[in-house]
Each structure stands twice: as structure tokens, then as C-alpha cells.
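Computed from the coordinates by the stated procedures, all read-outs in this text should not be read as laboratory data. No experiment lies behind these values; they were computed from the predicted model shown. Cβ atoms are built from the backbone, for glycine too; each structure is taken alone.
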Structure P
Amino acid sequence: MASLFTPLTIRGLTIKNRITVSPMCMYSSRDGFVNDWHLVHLGSRAVGGAGLIITEATAVSPEGRITPDDLGIWSDEHLPGLKRITSFLAEHGAVAGIQLAHAGRKASTYTSWKGSGVVPEVEGGWQTVAPSAVPFHAGQPEPAALDQAGIDKVIADFRVATLRALAAGFQVVELHAAHGYLLHEFLSPLSNARTDSYGGSFENRCRLLLQIVDVTRAEWPAEYPLFVRISATDWTEGGWTTEDSIALARLLKERGVDLIDCSTGGNVPTAAIPVGPGYQVEFAERVRKEADILTGAVGIITTAQQAESIVASGQADLVLLAREMLRDPNFPLHAAQELGVDVEWPVQYARAKRHK
């Protein structure tokens, strides 16, 4: 049995293989609701054999959306559509995960194929918020620096979103603290210039994320895993570092986080990032070894052999695929064939299974 197809048990949940569909924004919602696009997009990856499927960044509040077209979970009215998806994923052997997110200063932007830059309020945009009144791009409107009441609302929004995720049938929650969105903005000194208890020292900059982890873990069943996605480095002098990520991972483990999803970058538009095959895997490996916690590896993972090597060598416990899963929804089924592993295909597709 290839390592890639070895089941992984975390708490009371077993994932049938190590292939995860990484959260990928579809920008295809209206008022945060799922529709047939989401059902087909996510459902086809379950049919294609993925062990864990994590929804796109799902906003915990309307102002937490990256664009007006983002998925949301700020209302009970969102739940029936989400339940339809989680039920389908479970029926086809995949664990349903959800990434809970708040875009912070990177909110209220146009979907890429509709325009660029910030959406003005007259076109449905909104006032963005952040730890400090520092825009992501020079010349953009300043975000409003969150006061204590605003911070308390963010924490409450994540707590209620966790309860809704459970009601919708999800079994994994991932908190989005990467890519320059709100929780990452608090972590990084490049975006956090506060002088109160949420800024300055490493401990203070981690405070909001840790508070959200605490309320999420308190509401999330003990038998279900909790993930956190981080940007393991800002790739910029004076920013968040890999050493910071390792220290944070240790704190997160103490608070009941089960896996760190290790991405990088996104908080500074001018960062020089050496993108290439597996360019972020080293961060998952370091966090896994030095913080003694499960990790997920992401970043230009495109072949069965590459994914197998990452898991087999102990660099990460899961591989999260994004663009390759867009190119090939059946990547897990094809990877099993390449690695000589006999996995069950959907009965509807059995006649297409090649036997060697």
C-alpha cells in the first residue's frame, strides 16, 4: 500500500487517504449561498476519490468576504444548501471540511473576471477592517482599525460559524490564518502596528487567533479535527517567519488544534516568492518536526509520485491539491493506478477502471 493511500485517523475521524482538495475560491455565490456550481464542483472531487474536501474560504460575516461573490456561513439560511453538499460528499466516501475565514483589509475586491481593485460602496462594496489602518496596496482606501468591540464581534462570528458548520454536516473545520487575510494580518508585524494587547510582541499578535481557536474548539465536537492554515513566512524582511510559525504551532497544539496547513505569503504584494514544484513543502516538514504536530503540504503538487514522496518521507501527513484538482477531478483515482494501488471506484464508473 502506497503511503498516499494509507488512512489517517485524527481524533475520532478517519480519512480514507492523504489526498485533500485544498480550499479554492470559486467566486460563484450570491449573498453567500451555495448553488449547483458548488455541488458539482465539490461533488465531482468526492466521486474522484479525494479523502478530504475543504470548501473555499467561507466568510463568517458579510464584511469578511474577499469579494461580493464569496461563499458565506453568517446566516442559518445558508445551511440547507451546505447540508446538500456535505451529504453528497459523505455518500461518496469523502470527509467534508470547511474553511472559516475573514478577509480583513483584503475584502471588498472585485472577482478577477469582473474587474480589479476595491469595489466601491456604490457598487456593493463595504468598509474593510484590519488590525491597523494600513491598506494592502498603496493608494487603496484605508481599512478601519478594529476596536475592542470589533474584535469581540470577529470572535463571536467565528464561534457562531463553527456551530453552523456542525449543523451543516461538516466534520473538519479549518481556520484561515494565512494569505494576508484578517488573522494573518494580526500575526504579522508588517500589517499589525497596534500598541494594545493585540499588537507589538509575538504573544500579543497571536492573541486574536488563539482566542478564536479557544471558542472554536469549545464549540467543535471533541471527536472532530480542527485545522489552522497559516502562511509560514511572509517572504519579506521584518515579517512573519518560519520560526514564528513553529512557535505558533506549539501554542495551537496546546489548545487542541490537530493539523497545521502550511502555506506561505499573501500579506505583502511585493514579496519575492520562489514559486516552483513543492516550493512550500519544506515549511510543512519543519513545522511537523519542530512543533510535533500533524501538517498539510501545499504548493504546486501535481503528480502522484511527488505526493507519495511527501507523505512517505514524513514531510507532511496530508497533501492539499488545488490547481491539479481543477485540471483533474479524478486525480486520486488516477494516482492510485500509477502507484499500483487498487482502490474502489464509484460503481457508476466501474466499467472505466483499467486493470493491469
Structure Q
Amino acid sequence: MSKNNFIVHNKSSKPDNIVKSENELIEKCLLIESQLPNFMKDYFIFLKNSVSLTSRHAYLNDIIFFCNYLISETDLTAAATTKEISAGDFIKIKARDVNRFIGDYCSRYLINKSDSTVVMENHNRALARKKSSLTSLFKFLYRDEILPNNITDGFNPIKLPKPQPDAIKKLEIDEVAIMLDAVENGSGLTEKEKQYWQKTKLRDKAILVLFTTYGLRLNELQQLNISSFNFNRGEFKIYRKRGKEVNMPLNKSVEKVIKQYINEERPNSEIIPEEYKDALFLSLQKKRMTKLSIRKLVKKYTSIALDTTRESGYSPHKLRATAASSLIQYGFSIYDVQNLLDHDNVTTTQLYAAHRKNVKREIVKNFEWLED
């Protein structure tokens, strides 16, 4: 679908920019589905109604990748295109075929381009997702009586490393202060970077404060609009994974930096293209900032805090980890932090609380009632 012909007729509470973004992803899903066999149609409906839009897209990408593998790397099908693969071809697939695909082929394969050959490597986390996608497909086809057997029990396990609290990358509280000082006064920036900083420092500061206060996901922040904020009520609205609509409370710091950016730095509405008039964070071209530009911004300022290269700076997700650990360090319960950051499982939040166990140990160790 041409973007020029795309008109939003929006009767939902979602802003138009989110509806358009979701529609673009839906179009990508439909394009992949059109290239897959017709016997998978009911599975497409299952995905549409059971997983998030981003997961649906990821699953479909994995499945068409597997189907291309069947054609180019195996003798399990005589089909010339992925669309022509038959249910009979899938019936011939054994668990060992999937294990070879995931464990051998996917771990390292080559993509030949016109001027180069790219080596693609997948580690266990990526392999586990591919396994999850194919497990979902094969289980559904078995339940839908297209396959006579459920072969997924024969899929090899993929061991994932257990997350370790010490390995979580985040800024310490003093490093957050250095980062905010950098965006406040330009310290640590190159002369070229300072030219842009003079024009965007209030915007950049608002972005960093939002990330480190709420632990927002990149997508949640990038989609924010001016209309997302209700300063009279002291709250703003975000749209989380799986379409969840959430009102977040404003504190004084966040309200201050947002208002300062809007009133003192953001371009006047008259000179902003109609499509971006409501977008909160704008580029110098007066367009909604892209996820890539926000990511680069965060890496730049975090690299100053870490005293490292720009390439080694942290991603927005590391600021999410920073917010979680800082909130717990300030004494908020893991359940409150779980709710604020929208963690599906409290064990995720507990990883950020692990360092407090060491603090408790040090306190007790140095507070002895009985002498040796």
C-alpha cells in the first residue's frame, strides 16, 4: 500500500501515528503471508489473535526463512517457490530436519550479495526464537489435523544463559548525573556535536529524563505526542506492548523539562508539516524523530557518562535497566517497579534488586552485637 494513499479513519483512542505504524507492520505481515502456502491460512489467523503484532511479524519471518531453506538446502520439497510448498511436503518433515535447520544451518549461514558475501551468525537466544516460531507452527498444524504427528517433542533443547545481575548493563546513579550534566552544559561533546546540541539540548534532556524516570521502551517514547500529555491532571498516556493503554503520572522534573522543550525549543506549529504537528520529539527537519536517531542520541550521551567511545555507549534499553535499578536503590518495592516498567514477570524486576542483597549483607556484617 502506498504511504501517499494511506488515510487514517481512526475511531479508536489511539493516536493516528500509532495506528499508521501498526498498519505498516500489518502490511509487512500480509506480504509475508501471501508468499507462504495456503494450508497455513488458519495459522495466520491464530497468530493474528494470539500474539502481539511484533511477535506475529517475527514468527512469519522465521517461517518463510525456514520454507526458503526447505527449497534451497533440502530434498524435502520439489517446490520452486515458498507458496508452492504443499502440506504433503510438511508431512515428510521430521524433528531431525528441524534440528538440523536450527542447530546447524541457522547458527552460521552465508548471504550472497552482488558485491559481497555476508556471514550471518545466530547465537542461542536467536536460535531459541526460531525454535519457538517453528514449534508454534508445527503444533498448530497438528491440532488443525494437517499433520498426523506432533514432532515438536523431538526438537532439541536450546540452553539459554541464566541472566546474572552483575552482567546487567546500566548506568549508576552518579553516571546518570554526569549524563544529565553533559546534556545541560555540553561537556564531553565534540565541537561538531555542540553545533547540533545548541539547537536540540532541551529536546535531548527531555528524552533522557523520560527514559531514566520511567524506563520507557524506545517505541513508547518515540510514539509520544503533545496530546499525550495532560498537564492539568499531571499525567501522560503511553501505548505499551499488546496494545495496552496506560496513564503515567508526571513528576515535577519531567513536567519541567517537557514544558521547557515545548515552549522554548520546539518549532512553532505553523512551520511543522501537518503529519508531524502533534509529534512530541522532532528532528531538525521538523519530522518525528526516528527510533534510530533516538538510539544514536542515547548512545552519545551515555558514552560521555561512561567515558568511552560513541559506539560503546548504551542503548535506550540500558536506560530502562538504569531506571529499574535506580528506583529499587531508592527504596521502592520490586512490585511497584514491576508495575511502572510493565515487566511481565516479577523475576525480571528482581534481577535489578539483587545488588540490594549485597547492601544488606554489608550492613549486617558491620553491625555485630557480639564481639569475637
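If Rg and Dmax of the Cα atoms in Å computes to 19.4, 64, which of P, Q did it come from?
Going through each structure in turn, the value belongs to P.
Which structure, out of P, Q, was FRET efficiency 1/(1 + (r/R0)^6) of positions 182 and 302 (r between Cβ atoms, R0 = 35 Å, to 0.05) calculated from, if the result is 1.00?
Label of the source structure: Q.
Out of P, Q, which has the highest value for distance in nm of label points 7 Å out along Cα→Cβ at positions 158 and 318?
Q
To test your reading of the models, identify which of P, Q gives 19.1 for mean count of other Cβ atoms within 10 Å over residues 62-69 when calculated.
Matching structure: Q.
Given a value of 14.6 for mean count of other Cβ atoms within 10 Å over residues 22-29, point me to the structure among P, Q it was derived from.
Going label by label, the one that fits is Q.
Name the one structure among P, Q that FRET efficiency 1/(1 + (r/R0)^6) of positions 46 and 310 (r between Cβ atoms, R0 = 25 Å, to 0.05) of 0.05 was derived from.
Q
Given a value of 13 for relative contact order in percent (Cα under 8 Å, 6 or more apart), calculated from one of P, Q, which structure does it belong to?
Answer for the origin of the read-out: Q.
Rank structures P, Q by mean count of other Cβ atoms within 10 Å over residues 150-157 and report only the one at the top, that is, the highest.
Once mean count of other Cβ atoms within 10 Å over residues 150-157 is worked out for each structure, P has the highest.
P, Q: which one has helix-only ellipticity at 222 nm (-39500 (n - 2.57) for each DSSP H run of 4 or more, over all residues; to 500), as calculated, at -10000?
Only structure P yields this read-out.
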